[in-house]
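What follows is a group of structures, each given as structure tokens.
Derivation of every value follows stated rules applied to the coordinates shown; laboratory data play no part. Given the structure is predicted, the values throughout are model-derived calculations rather than measurements.
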Structure 1
């Protein structure tokens, strides 16, 4: 099985501590992280994904905004440079401990964070990266 993920959420997962927009959002996000930690693969999608699901019924859902799609494009390019291949909707990816560490190293060095510009969570993610990702939930298998 695979988890449907939009590209910028690959960056968000690196620093995910169990905080988010709503209680339902956090519960769902944590369940997605559990699946990835169990070794499930990822299928990139070009719009709202499994993490977005609890937000989609809200009156003002940012998941469909052009700015979020642009964030996905920037994230796909940046992450693709780390994993050594082009990423686009439909691409399959499997996170393992080594790949996750490569991505976290690049994130901490700010070399893959162009998609994070103007994100409301940016300062929190920066603090988490500076704290060596302590407490983060993403911990895929070797």
Structure 2
């Protein structure tokens, strides 16, 4: 599969909690982390999302927010993934920041250069990737 999304996480569905319109789907990643996605019930059924099914989560890099010094905060965003910055690539306006999670997965984020400076993002700095559950697109192998 080739996609333009910078973040492609392969995992296994560990839980599906259905609501009246949408469902929360928890995807367990190989490194021990998990992602929660909110998708429609129609998507759950058409993709065959059940516990134990293989799936991928796609997240575009601009949808990934970054935080530092997050220990004293709780957020409504369901996905807060702690890691270390492994690279910062500056552009004219934005920068690409890559975090490595403890399990080895990498998370790509596009933020402004100002945010990089303000948050002190540099190689080796601890940071948290914040991803809203509604910003995760799920897919399954054919």
Structure 3
């Protein structure tokens, strides 16, 4: 067991849109999360397309931002995926019930833009990508 907050406390998603199960590691530059692939929203009863891994990575970046905000006493903020570079891997789909670990590491980040190196690992699965993200200001005075 770990002492990290629940994913729902770290990202602005609700219900079935929360795809991660729990945070397993966090430091100033990275976060790792685990999930078990579920059917429903993005797949059928047996598989989920591997491109959903981009959302797994994006939510893990969101959890990283949520942990940083929480430690700074700030509210959880919305973030947006701007793009993905070098998405490569050895799986076209994830079998429902497969355990995956998602690791994100900050390449660079300022108060609004960030770039992260991301990996998804599971039994026989290895996917990597770089994601670029944007977090808008809290209010109009930050523009």
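Just a few scattered comments:
- Label whose coordinates, when Cα Rg over 2.2 N^0.38 Å is calculated, return 1.02 (choices 1, 2, 3): 3
- Computed -4500 for helix-only ellipticity at 222 nm (-39500 (n - 2.57) for each DSSP H run of 4 or more, over all residues; to 500) - originating structure among 1, 2, 3: 3
- Largest in relative contact order in percent (Cα under 8 Å, 6 or more apart) among the labelled structures 1, 2, 3 is structure 1.
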